[in-house]
Each structure stands twice: as C-alpha cells, then as structure tokens.
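See the structures that follow.
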Structure 1
Amino acid sequence: MKKIPVEAITDGMILSRDVCGPTGNVLLTKNINLTPALGRRLKNWGIPYIYIEGEEESEEVANNISISPELLKSQLMDKFSEVIDNTVMKEIFVAVYNYRMQKNSR
C-alpha cells in the first residue's frame, strides 16, 4: 500500500482503501481502477491523498517531501480558519506549523 497525493493519480492505479467523505460516506470503494479524472473529482471533494496498491515508499523518500512555508501556512489556515481565534487552537496551529517546518528542513 502506498500513500499518494490525488494529483499524482494515473490510469490503471488500484485503490487499496475506501475513500470516505467528511461525514463518513464512502466516495470510492477499494479495488477500483483509478483515472486522473477521479483524482480531480477527489481534489474537488477536499480529499488530499489516497492509498493505492503497491510498495510503500522508503521512510527516507516519504520524509523528503518538502513544502514552502507560505503553502504550509495557507493549508493550515484553511484547516484552522473557524477556530483560530481560540487561544488553545492558535497554540496548536503554531505547534503544528513549527513541527512541519522542522521536519521539512531535515
């Protein structure tokens, strides 16, 4: 099983886990053949990644994925937008941001 971003879906990939929406409803069932069109649909539904059949990436490769500070902040703001005024949630936001940036620099 391999975790990939939905933008990386190519024809013929096989889904290895069901994909569920935010309410728990199943959007796609495992073992279906994927297409880039399904990847675009998943992205529109807010699904950032999926699991496909195949070998997992080595830990070194998986940890080597980097993101710009601006993009990370933007993605986190999307997630925290409704609760960022809460002091505790703001501290969690900062902790997650710092953790990801530290992991990014390794």
Structure 2
Amino acid sequence: MAMLRDALGLCLTILRLGWWCITTLWLGVRISWRLGETMWRLFHSHETLACPRGHAVPVFGTWTCGCGASYDGRAFARCPICGRTCGWIPCPECHLPVRNPGLE
C-alpha cells in the first residue's frame, strides 16, 4: 500500500510540475506579446512621416481603404470593415509614396 501511495504522490508531483511549466510558458508568451505590441505602437506612433523628398506627410486623418470604406484614425491602422492595412500613402505635395513603416 505504501508503494501505491508513493507512486500516486510521484504522479501528482509530475502533473503539478507540468502544469507549472505550461502556466509559466503561457504567461511568458503573453507578456512578451504585449510588450512587443507596446513597443511597436511606440515606435510607429509618429504624427508625420517623411516622403522621399523630405516633405512631412500626416499619418492621422480620414482615409479610404481599398475596399471603399472610409475611416478616421491612423493611416496604417487596420480597416474596420475588411481588416486590411495599406502599404503606402501618397505625399500631399509631390504625390510620391510613403511606405508603411510596419512593413519594412
């Protein structure tokens, strides 16, 4: 009987250790993901970007998606209708494309 109790105790210890490892891994991935999102938003939260000729191109405003939906906000945000992001926006002065910094 003592051997059965010891075997059961060992199995429970192994299960607890496995659960602890899975939980720790999940929390680490979750924290890393949120930290990455925060860093990406901080890095890409510029109010203007420079076109190839150096003109200031505003990133916030009213935009029209390729699907035809218009939305207010950041130019490179996901469209609320189709979920796509744009790859570039035109410079208002010289009409040269300004690439989405999230795609580089």
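What follows is calculated from the coordinates using simple rules that are stated; it is not laboratory data. Nothing here was measured: the structure is a model prediction, and the numbers come from that model. Cβ atoms are built from the backbone, for glycine too; each structure is taken alone.
One of 1, 2 was used to compute helix-only ellipticity at 222 nm (-39500 (n - 2.57) for each DSSP H run of 4 or more, over all residues; to 500), and the result was -15000. Which label is that?
Computing helix-only ellipticity at 222 nm (-39500 (n - 2.57) for each DSSP H run of 4 or more, over all residues; to 500) on every structure in 1, 2 gives -15000 only for 2.
For distance in nm of label points 7 Å out along Cα→Cβ at positions 4 and 76, which structure out of 1, 2 has the highest calculated value?
2
With mean projected area of the Cα convex hull in nm² coming out at 7.7, pick the structure among 1, 2 it was computed from.
It was calculated from structure 1.
With distance in nm of label points 7 Å out along Cα→Cβ at positions 36 and 68 as the yardstick, tell me which of 1, 2 scores highest.
Working: 1: 2.3; 2: 3.6.
Going through 1, 2 one by one, distance in nm of label points 7 Å out along Cα→Cβ at positions 36 and 68 peaks for structure 2.
Upon calculation of relative contact order in percent (Cα under 8 Å, 6 or more apart) from the atomic coordinates, which of the structures 1, 2 produces 27?
Clearly, the read-out refers to 1.
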